[in-house]
Structure P
Amino acid sequence: MKQRVTTQEEILEHALKIAIEEGVDKVSIRKLATSCGIAVGSMYNYYKDKDALMTAVSEHFWGNILKDQEQLFRPGMGFTMFLEQYYSFLYGRLYNHDISWLSAMDAGTREQAHKLFLKVLEEDDRVIGSIWNMELNQNAFCEYVLNNIVALIRTGESNCRFFILLLEHLLYDA
């Protein structure tokens, strides 16, 4: 007999399992209740609605990725080298699961990735400092890079080499 799941953490784990195995869009209160062996109405004791559940699922999934992404950077690593590794890491994580996780990326996740990009960019002493001005500043640049990485992954590009070459042409002396 299947054991009933009765804690919020266990319910979240079941929701993640459904999302990873079947896709984020397949998570429903009814399916989750069945998976946990509890009544549909009982689910609302743990999550007020599906949006709250999906927020928790997304935060957990992206939290694990954010924890791991910090390990990609090593002091002295150039910005474009980091981006190439970051792209491979993110692409691999998403394509091992489901590309629809990109739609579940919340503002906090984007902000953490942006901060990491900015840190790596600022520590890259090969970047030509004179390229930055009021309109082309490091913050806007990192946001642009993140948007392009997300767009490339959405289109199914397995690598970002062309994008990296463009960035190298902009950032570094030839």
Structure Q
Amino acid sequence: MEPDTVEKLNLFLNVGLPFLALLLAYFIGSLLERRHFARIRKREDEHFGFPVVTFDRMPADWDAASSRLVNGSIVISLDYFKRVIAGLRAIVGGRIKTYEPLLERARREALLRMIEAARHDGYDGIFNVRLETSRLANASGDGKGTAGVEMLAFGTAVKFKSRFDSSDRI
């Protein structure tokens, strides 16, 4: 090979290939994120009207026959492109916008999983709902950065003694 061709190949391998990998990660990550949000919206519509409240005491008009702890959790990660952008933003400080959709997806998905668990077991509502978040993995070996987070939603599911219309509930 000619020296000029070798130089161009090295330039592509050192600059072009990493750039293409970032670009590919961006498009694939964005597509997956949009699809996940669409599935979340559909499932939220299916569970519209199911009472889920953060009150630490059961509402007075809920006449419970039984109750139990229910939970839903998800482990979710940023795509490589967003992780790189977040790392750059962490250097200068300020709001890290790339984490916001990640946490929104995690929060909504964990709540949906909790609701689905309660409905699957025949419960009519959930009170005392709480959310916990934890960093689950390191993006690098130095203990800094976040590769993924876990979101846990939990609450007290109740079965009502008598059924009533969801519009009568809180």
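Things worth noting here:
- Label whose coordinates, when mean projected area of the Cα convex hull in nm² is calculated, return 14.0 (choices P, Q): Q
- Label whose coordinates, when FRET efficiency 1/(1 + (r/R0)^6) of positions 75 and 155 (r between Cβ atoms, R0 = 25 Å, to 0.05) is calculated, return 0.80 (choices P, Q): Q
- Among P, Q, structure where distance in nm of label points 7 Å out along Cα→Cβ at positions 11 and 115 as derived comes to 5.4: Q
- Source structure (of P, Q) for relative contact order in percent (Cα under 8 Å, 6 or more apart), computed value 22: P
- Read-out helix-only ellipticity at 222 nm (-39500 (n - 2.57) for each DSSP H run of 4 or more, over all residues; to 500), computed value -15000, structure in P, Q: Q
Read-outs throughout are calculated quantities, based only on the coordinates presented, and are distinct from any laboratory measurement. What you are looking at is a predicted structure, and each value in this text was computed from that prediction instead of being measured. Cβ atoms are built from the backbone, for glycine too; each structure is taken alone.
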